[in-house]
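Q: Multiple structures follow.
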Structure 1
Amino acid sequence: MAAPAVLPSFSSADRRELTAEAGDLIDRLRRHGGGADGSVTRLVYTPAWQAAMADIEDWLTSGGLEVRADAVGSRFGRLAGESREVVLSGSHTDSVRAGGAYDGVLGVVMAGCAVRWLVASLGRPKRTIEVFANCEEESSRFASNFWGSRAIAGQIAPDEAERLTDADGNTIGAAMRSCGLDPTRIHEATRRDLVAFVEPHIEQGPELAEAGDVVGVVDQVVGVRGLRVSFQGVAGHAGTIPMARRRDALAGAAEVVLAAERIANEQGAPAVATVGHLDVQPGGFNQVPGSAHFTIDFRHPTETVLDDMEERLLRLLDTVAAERALEVRVKPLIGQPGIRFDDRVCGILETACRESGVPWRRMPSHAGHDAQLIGTLCPAAMLFLPSQGGHSHRPDEHTDIVHVGCGIEVLVRTLFRLGWGG
């Protein structure tokens, strides 16, 4: 049967039905790793993660999709087409610690709703379409740096599975094996059949909500540099060690924390710098800190600017360590370059917004996403929905369910053009 030239009527009733379906699934998934305060902690390869993946797999299967897991545990709901070329859409299923119910997993729900509607309404496409439920993106349990999408891109080193550990000393390879996955087969997750990727996601910032727009067509993602820094000094009694003889690791860290902020401010917007974790030992109120371990996160769209910010910080670390008689160690955590997305895919999203009657705007993403990895393999773009109050990575993270329905319609029209079009 020939593919339809235009999308069959997508009615307001269709949007309402898909909106209700998405809301029910979001509520169901938030129970996996949900806390009493409304937070969600769903870390990769944990029981909560396994339960969420099982729910997603059952839901995709019930919609007529063929579901498989790849070598790292990501799920793919497949609508086979006339061609083996694959149009992929979805996002990640894991969360940060004490995060919200929308970041990442809403993109899986939106893609699943869109493709389930397409298979019921149109049947077989020209190109194969897959819903992507990525196993891991947040690096919340392991410093795994976009684990699921790096596996697809073939960027996981052979020794990483036994080298990366969580806070309890468990390797990511052991965690995989606990879920029935074989780390020696990670290379099998590499994809060479992708022709387009669209990632739906919440904005995680205030721009859409403040402007009153419903969809952001994301045309670029900033680069990210993440470092873990350790200062080692000498602990001792807070009252008996003279100031001139102290080797206070926290005092050195404090200098660097403020300097990182200063580097970003001097560079100017859109540069940002964040110290999101600080651990001080031994931790007593009457003890001079002997060690301080902290992270630094730099973000900017331009690689040369990131290089400069990182170089300035590294020089400062050496200076602070020398002046305070501290030992310093630096370990890279994340080094993802920025990406400019495909103009054609962005244009298809914009056309879908106009057809759906949805207010939209072009915008960059200042957070890292799977699309910046998968976008190195095929044309890609992102679809943002507003975050209420600009909130994300916290329990009160929320996206209006009406906006979710609008976004699903835009995604339906976009995937139709990519899957059934020329």
Structure 2
Amino acid sequence: MTELVARTVALPDGLPLDMIAIGGADGALLFAQEHLSIAARGSALRIPIPRGLEDPSATADALELLRSVKVEDDVRGRGSGPLAIGALPFDRRRPTELVVPAVLVGQDGSGGRWMTTVGAAGDEPRATIEALSSLPDFVAPDRFSLVSSRTHQDWCAVVERAIDTIRGTELEKVVLAREVVVDANRPFLPADILRRLHALYPSCAVFAVDGFVGASPELLVSRRGTQISSHPLAGTVARSGDATADERLVAAMWASPKERREHQLVVDAVAAALRPVCAKLDVPMQPSIMSLRNVSHLGTHVEGDLDPLDPPSALDLVARLHPTPAVAGTPRAVAVEFIDEQEGVDRGRYAGAVGWMSADGDGEWAVGIRSAEIRGRRARLYAGVGIVDGSDPAGELAETQLKLQALLAAVVRP
């Protein structure tokens, strides 16, 4: 294999950066957050994971291949150097891959910015910010048709079956997703969708990986040295726009045994997965409230210190956690079997893990929710809800509609 070299240089302070233009082109990559944004183009190296995360050697093999890239780094910051970026499928058994971009631009919350180019030893980097920031002059679509892949009645019937199964078996929770297909008169422009998502949900991780776009509020796992964090979400209530009414809605969610149990199942599973590899793990006794534009969630900030003698990589931690009960259910194997048999949707990368890993094992991965698959003039939008004993099919349907609004507001612009 040709020896690859990753060269990272700092960019001038005054240089304007349009991260969404860079990461919003067809085939480009974007993972943008308030504290760190990464936008990239091209592929210098593809890291296959042919047997998915079920393969016990998959994460170590991926890290070894990433570390084969020689590093020349003038920045030495979080997100500099060669990165492996990907959107992993919900089904952990499916083949997938990570991409080491040929050109990557990074920007952190304190104003630091850099460019990393990856190529053969001896090649001179040729990328410029001006060229990367240019987008084709296409006209956005302005006519749309929308259809649910499953009728409301059929989907509610599946929820009823899930509730019956929960009451009669070991299944405690299962997450069921809905798919809505939007067809347009012209191809969708990913950069336009990403700009609207970023404007609507600035606190979320806005991402794009090969047509998979979204704005995720949920941190699956972050690793920085030996420090790790996760922010599982479960339990949802609508926001009305009226502060007094929203306070009542949040108070009702907080007091709901059903919502609190649904959330606790996720937190317990995350803690159980992380505890064996941590020297210390802090799991708050009570959740907090995460408020977005149209919904509020129960969330718990889990933080810990990895065992310094043998710290797992960020991708190792993803493999331990994914899929959590927030997107699958519990017990996981039983929930996934129910989803496979009853849901009627090929989730693909929806509710998988999307993010990046560096050669030192650090990284950040969000749960791939509030997301859509964009292919030409068609967009497939997804939203899921957790079903437990006490769930109401009509209420769960309404919750999926709330969550779908996050994407519809960005995708459908008549």
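Coordinate-derived values only; no laboratory data. None of these values were measured; they are calculated from a predicted model. Cβ atoms are built from the backbone, for glycine too; each structure is taken alone.
Q: Upon calculation of distance in nm of label points 7 Å out along Cα→Cβ at positions 257 and 273 from the atomic coordinates, which of the structures 1, 2 produces 2.8?
A: Checking each candidate, the match is 2.
Q: As an exercise: distance in nm of label points 7 Å out along Cα→Cβ at positions 25 and 41, calculated from one structure in 1, 2, equals 2.7. Which structure is it?
A: 1
Q: Further, regarding this structure: Quick check on the output: 3.5 is distance in nm of label points 7 Å out along Cα→Cβ at positions 65 and 265, derived from one of 1, 2. Which one produced it?
A: Going label by label, the one that fits is 2.
Q: Going by percent of Cα pairs over 33 Å apart, which of structures 1, 2 comes out largest?
A: Biggest value here belongs to 1.
Q: From 1, 2, which structure was distance in nm of label points 7 Å out along Cα→Cβ at positions 217 and 241 = 1.8 calculated on?
A: Derived from the structure labelled 2.
Q: So helix-only ellipticity at 222 nm (-39500 (n - 2.57) for each DSSP H run of 4 or more, over all residues; to 500), computed for just one structure, reads -11500; which one of 1, 2 is that?
A: 1
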